[in-house]
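*Asks:* In C-alpha cells below, several structures.
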Structure I
Amino acid sequence: MADARAFYITTPIYYVNDVPHLGHAYTTIACDAIARFMRLDGRKVMFLTGTDEHGQKVEKSAAEAGEDPKDFTDRVSQRFRELTQALECTNDDFIRTTEARHIRASQAIWQALIDAGDIYLDKYAGWYSVRDEAYFAESELTKGPDGEKLAPTGAPVEWVEEPSYFFRLSRWQQPLLDHYAKHPDAILPDSRRNEVLNFIKGGLQDLSVSRTSFKWGVPVPGDDAHIMYVWLDALTNYLTAVGYPDVDAESFQTFWPNAVHIVGKDIVRFHAVYWPAFLMAAGITPPVRVFAHGWWTVEGQKMSKTLRNVVEPFKLIETYGLDQVRYFVLREVPFGNDGDFSRAALIHRINGDLANDFGNLAQRVLSMTQKNCDAAVPHPGAFSDDDTAMLDAAHCLIETIRPQMEREAPHEALETIWTVIRAANAYVDRQAPWALRKTDPERMATVLYVLSESLRHLAIVTQPFVPDAASQLLDQLAVDDGARHFDHLGPRHALTPGTALPKPQGLFPRLDETAGEAQSAAS
C-alpha cells in the first residue's frame, strides 16, 4: 500500500552536451530545498538527479570534442556530479542513462508499450531539431534571417526521412484531458497547465520513437537497427531509480505514487504530454505533479557563450558563498517565473536580507546574551502581550510555510519567514534590551529569552534554504542535533534557561558593493 507521507522529487536529468550553468544549479537547489524541508517534516524522501547521456546531440558534441561518446559523457557527467557536491545537495541517487539498470528499464517500458499495442513500425518524414532532440510540425516553425527554418526554441531543424517506430500518442489525447481535469494541480504553475492543455486540445499526432541514422542510444528490443527516441529513454530514468521494471519493489511502491518532477519550462511538453501518455499506456500512474519553472537571463540578456555572460555556479559559490547563492535564487524570483540575474541584485540580497535582517538579528541577540546573561540561555520572567505575540509569530511559522512548500513555492516560504525576522527586529527596537540592562535586568533577560526562542524557530525552518548558516545558528543556541526537526517546533519554550552558549560568530559577512569582497561580519 502506498505511503502518503513518502515523497519523491526529481530534477530533470541534465544533458551532457555542455558544462553546468546557473540554470542547472537553480533547479537542483530548488529540489534540494524542498527535499530537505520534507525530511525535516518527518517524511520519507527520495531525491533524484543525474545526467541524460544519449542522443544525436551528444554524439555530435563528442565528435566535435574529438572523443568517444562514452569518454565524453563520463567526463561531462562527472562535472554535474561535482556540481551537486558543490551545492551540498542531499540527493539520494545520481542516475546516468548509460547505466545498465537504466538500459534495462528503458527496454522494459518499450516492451510494455509493444504489449499494449501502442507502438507500430512505419516511416518518419518531418522536421527534427538535433539541439532540442524534438520533432516539430511545419506550423510550429519560423524562418531565420537567412531563410533557415527554426524550431520555436530558435534551434535549426533538419528534414528527416527514415524508418521509425511510432507511439500511438493520438490514442491518449482524451485520457490526458480527462486526467488533467481530475487532477487540476498535476501541472503547475497555471500558465504551464494552460499551455499544455491547449497543445493537447490542438490534436495529438502519433510520435516517432526510434531513429536509425545514429547509434548512440538504447537499442530497440528485438531490432538493433533502431535506437530508442532519446526522450522515451531519458524520461524513463524516473522509474529506473525506484526499481522499475520491478513494480512490486518496495522503493517503487513507496515512492512512485508520490512523484513530483521539477523541470524547466522548455521541456514541459515532454514531461506533461509524452511522459504521462507513455506511463498510462504502460499501465503506470502518472506523476503527482510536473512543476515547470522559468529561465534566468543575465542583466536582461539570454545566457550564451557568444555574449560571454554564462554564469558558472562553481565560481559564483566560491565568490559569494553557498548559502548566499541558494537564498538569492530561491528568493529573488517567484518559482515558476523567469528571472534576471545580476551581481548587484545578489549583493543587495546578501547585504539586505541576510546580513542586515537575519545576521544582524542573531548577532545582536547572541552578543547581548553573551555579555549580560553569563553566556547562557536567559532566565525569563512573566511574558507580556508583546512577548507572547513574538513567540506566537515564530511558533506558527511552520503551519504557514508547510502548504507553501507542498505546492513548490519556496519564494513564498522565504517571504513568510522574513516577515517574522523583520518582526523580531522591530521587537528588539521596541523593547530596547540594551536600555533594560540598566533599568530592569530581569525584563532584559525575558526579552532576550523571547528573542533566543524566536531565533531557534527561525534557525530550524531556514535549514532547507541556508543549511550551513542555520546549522551554525543552532550550534550557537546549543540546540542538540536531535532537536532540529520540525516536530521540535511544538514547544514555544524549548530552550533551557542556564544552558551554556558558545561565543557568537557572524552568520553572513557583508559584501563591499563595489569590490564584492567579504567584509567584517560584526554588526
Structure II
Amino acid sequence: MQLLYPLSYDGSLPETFNNPFDYVPHPVCETAVMDLLPHIEELMRGNPEGKMFGVLVVTKEKDLQNCDNQRDGDIPLYYLAAFSGQLYDKSVLPGFVPPVFDFLDPDGYFKRHETEISDINRKISALQSDNRYLESRKAYQQLQKDAEMSIVEAKRKMQAAKGKRDEIRSKRELSAEEESVFVRESQFLKAEVRRVKKRWEERLEGVKASVSFYEQQIDELSNQRKTMSEALQNWLFEHFVMVNYAGEQRNLLKIFRDTVQQLPPAGTGECCEPKLMQYAYTHGLKPIQMAMFWWGKSPEGEIRHHLHYYPACSGKCKPVLQFMLPAEVLAAKPQRTLSEQLEIVYEDADLWVVNKPSGMLSVPGKTNRESVISLLQARCQEGETPLVVHRLDMDTSGLLVVAKHKTAHYRLQKQFRNREIRKTYMAVLDGDPLPIGEEGRIELPLAPDLMHRPYQKVDKECGKPAVTLYRVVGEHLVELHPLTGRTHQLRVHCAHAEGLNRPIQGDNLYGRRADRLYLHAARIAFAHPTNGEEMVFEVKPGW
C-alpha cells in the first residue's frame, strides 16, 4: 500500500517547519494537496459528510545523509496524507497513514470491551422501557401527588380549627372545661396529620419497592458502565504512545497530566497532525511543511469551507504537538509595534474615541503586548483611568470608545446594555459576489467551541442570541449592524452557511488568511455620558 507519494516541486523550500497553529500554507503543501485531490474525490464520492484532511511534505533522512549539496531540488521530496478520526467507520484506508494506535480491530481488546459496554447499555435501555417499571413509576408518582393533596387537606383542617379557637379566645375568656376541649381538639388534629402521613408512607413504600427493584438494577449497571468506560478510555490513552522529534516516547495520559484538562478529551491523537508527525518520526522521514484542509460539507454548528486550510485544534492537539514538535516551531511570532497607528479621533474630559489599527489588542492580554488601554494609560492626566466600554477583536480595526472615569464608564456601558449604541461595520467578503442592495437579518445563536478555542459555533439549543442586520453595498462589500455583541458574532454570521455563507476576507479562523482581517468598525453613535448630546463618529477603512 503506497503511503509515501513522490512530489514534483521546483519552487523554493521554507527554511523552517511551520507552526501548525498559525500558518499560511506554503506552495509546496498546496502542490501536494493538488496531487492528492483526485484520490480524495474518488474516496469521498457519494459521502454527504465533510472531513478534515492533511498533508505533510517530507524528505528521507537517508537522502539527506547521502547528499553533499543540499540545495532545493537536489533532494527528492515526498508527501504523506492523513484524515482526522475515522472515515467510513475505519481508521485505516489505502493511501493514508495509519492511526497512531489502531483500536478498531474487531477482535482487539478495545472492541471486545466496547461490546461489553454496549451490552450494558442495552440492558439499561431494556429496564428503562420495561412496562412493569413504567407502570410502577407512574403509579408511584400519582400516589405522591395524592398523598401531598391529602396531607395538605389534613393540615388545612388543623389550621382552620386553630383559627376558630383563636378567634373565640380573642372574644372571651374560656372556662377550664372549654380550654380542655380545645386542647384535646388540637392534639387530635395534630395526631390526625401524623396518621395521614403514616398511612400514605405505608402505601407509597409498597409501590416504591417495585420501582426501587428496577432503579437499583439501573443504578448498578450505570455505575458498572461508568467504571468500565473510564478504565477503557484510560487503557486507550495509555496505548496512544506518541514519539517526538528527539525520539522520546510518552503516552497521552502523561502528556496531559500537567495540563489544565489533566485528562485527554475523547478523540485525542486521532487528528491529522499527530498521525502525520508520528509516521514521519518512526519511518526515517524529515518533516518540511504541513497543512490541513477541509473537504466537503461543513458540520452543523461549526464553520468549515470546502478546500479551505485550517490550523490545528487547541483542545486535543496543542498538548500533543507541544510534546512532538521542537519548541522553536511553536514559539510566538515577534510582536508588531502599532502604537504610532493608534489615532485619537475625539477626546474630552470624559472619554476618548480612537481608531484602533488591525492587529492591536483592545485591552492588555497575558503578555506585555501593547493595547489600546495600555497606550492610553500613558496619556492619562491626574484622576483619569482608561476604562474600556466595549471591545474589538485584535484583528478588527475601527472606532472604539474608552471612558476616562467610572461615572462615564457606567453611563456608557448602560447604553450598551440597553442597546442604545448604534454601530456600523464594513466588511469585505470572500467568495461569490452578492446582489448589491440586498438586505437581511441573521439570527444565529453562538456558544464557545470548548474543544477548539477561540472558535465560536452556532448552537441553537444552548447558544446565546446573536442578531446582525446587513446590507450589501458592493459585490463583496457589506455593511453590518450588530444588535447584540457576542464574541466573533460578525465573523461567524458572515461565514456560516445559514448566514451570508461568505467568510470575511483575511479571517484566519473562519475563512482564509490575507494581509489583514477586512473588518472595520466604521461608525458609532451614542449619547454623551455627561451632557446627553448625541455623538456620531465615522472613519472610513484604510483599505
Structure III
Amino acid sequence: MNLTQALLHALKARGATEIFGIPGDFALPLFGAIEDANILPLYTLSHEPGLGFAADAAARARGGLGVAAVTYGAGALNMINPMAAAYAERVPLVMLSGAPAAHEASSGLLLHHQVKSLDSQWRLLEEVTVDRARLDDVRTAPALIARVLDQALRRSGPVYLEIPRDMPLQACDLSEPSPEQIIDRERVAACADELLERLSQARRPFMLIGVEIRRYGIEDKVAELARRLTLPVATTLMGRGLFAHCHGATLGTYLGLAGEPSLSEQVENSDGLLLMGAVVSDSNFAVSAQRIDFRHAIRVWQGRVEMGHHLYTDVPIDALVDAMLARVAKPPQLRETASPRPLPDVPAPEQPLDPSAIAAAVNQLMMVHGPMPVACDVGDCLFTALDLLPTDFLAPGYYATMGYGVPAGLGLQVSTGRRPLILVGDGAFQMTGWELGNARALGCDPVVLVFNNASWEMLRMFQPNSRFHDRGEWDFAAMAGGMGGVGYRVETVGELVRALALAHADRGRFQLLDLRLAPGVLSPTLQRFVAAVKRLSMRS
C-alpha cells in the first residue's frame, strides 16, 4: 500500500465519498495516485474557491469529511477563503495540497508558487484550521493522518495535509483511528443535571438551535429532547433548515426586529434560553430588540456549557444530549394529525417579479412536487429563502462570503444525489457561477435562480448614494446554453411559474432562471433587517 492509498482509505472511513480537485505540477503525482487507486472518485472544477465551497457543501449535506485537493502556492492560497468560511461555520473540510519535494526545498533556488518562504502557505493555513500535518515521512504519516482527520470530526473544523510530490507512491502502512476521546462522564452528568434544573425553574424556557447540532449528527436527538421537555424551538439564521423533516418542530427562524414579532418576543423574554449549538454572532443576534443578555442564557457550544457564571469545559454536545435524554422520561406517543397545506398564493401572472413572488412560486412548486434541498448565496436571495417552506438548506449565514451558492449546489448533488435548487444574486454569480459549465461532467442538473438586478443591491441598502454598486446588465439566460444548460429570461410572475415548471421537468442538464428584478425591489425581510441594523447602530 502506498501513502495515497492509506490516506484515501482513512478519508473514506471517516465519511468522505469523493474528492473535489484542481491539479497543478506539485500535485500531479498525488492526483495520478488518487485516480489510479480508484478508492474515492475525483471531480475537477475550474477555480479553487468553487472547489472549496463544493467540498464544504458535501460535508454539510451528508455529514463526514469534505475533501478538496489542490497544488502548492497558487492553488492552495486560492483556498484560504473557503477554509476560513469552514473554520467560521464549523465544517470538517480537509484540504490536501501538493508541495515541493525535499530535494527541491533544499536546492537553494526560489521555487515557482513560493511566496515569502516555503512555509508561508503552512503559516497562513494555521489561522484557518483546527489541525495540520506535513506527510514527509512514511513512518509517521499513518499516525498524523489519523490525528488530523479525527480532529476535523471531533472539533468540526477544517484541517490541512501537505504532501510533498515525491511522497504519494511511497510504501506506507494503513492509518488506524486515533484513540477514543476520553469523556468525563461525571462532569457530563453534573452538567446535564444542572442544565435540566435551570430549565425546570424557568417560567418561559426556550430552545434556539444552531449549526453544531447538524455538524455532530444529533439533529434527531435534539428534536426528541425538545419534544420530551415540551420546549418551543426556533432556529438561528445560520441554523435555517434544521428540523426540516420534523413536522411542526420549530416556530421559525429568529431574526429579532427583522422577524416575526411574536417569535422574537418569546426568544428575547425567555428566562431559560437554551442556545444549543448556536453561534453568538452578529448575523444571528445583532438585530435583537432587547440585546439578549447571554450571561443569563444557557450556551452549549464548542465543548463548553455556560450557565450564568457556571462554566463546564470538555463537555461534547452529543454526550450532553445523550445524558439529558437519559434523564427525561419519554412522553406518550402523540399521533400527528397534519392537515394538508393549501397551495401558497402566487401574485397575478402579469405582475413584475419581486422576492415575495419568487418565494411564493417556489413554495408552490415544492408543494406540488416535493421539497428540494436549497443551496443559497448571501444577499437578498438569502433573506428571500427564509420565506421558503422547510427544507434542507445550505448557506454561509455567518461568514457571509459571496460565491458560495453555485458550487455548493454542485457539491450537494454530487455527494447526496439530490437535485438542488440554487439561489444566487447576480454579483455572486459573476464570481463562481461559471462552475455550472462543469455540471454535465459532474452528473448534476440543478435548478438555478439568479436574482438579477444589475447591482450589489444589499450593499446599496447600507450606502445608497455610491455608484460602485452598479454591475451592469448581464444576460445570464443567454450564457446558459454555452455552458451546457438551459436559460430562461423571466420578468413577470407568470413567466416565473412557467419557467419553474419547465425547469423542474427537464432533467440531465442545469436550468438557469435569469430573474429580472427592478432596482430597489427587495424582500420585506431584508428591508426589515437593514432598518433594524440602522436603528440599533444609531442607538449605540
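Just so it is clear, none of the values below were taken in a lab; they were calculated from the coordinates. Keep in mind it's a predicted model, so treat the numbers as computed, not measured. Cβ atoms are built from the backbone, for glycine too; each structure is taken alone.
*Asks:* State the single structure among I, II, III that was used to calculate distance in nm of label points 7 Å out along Cα→Cβ at positions 40 and 200, giving 4.6.
*Replies:* Answer by label: III.
*Asks:* Then there is this: Can you spot which of I, II, III the value 21, 48, 24, 7, 0 was calculated from, given it is P(r) over Cα pairs in 20 Å bins from 0, in percent?
*Replies:* This value belongs to structure I.
*Asks:* Assign the value 0.6, calculated as distance in nm of label points 7 Å out along Cα→Cβ at positions 8 and 48, to the correct structure from I, II, III.
*Replies:* Checking each candidate, the match is I.
*Asks:* Compute percent of Cα pairs over 26 Å apart, for residues 240-471 alone for each of I, II, III and report the one that scores greatest.
*Replies:* II
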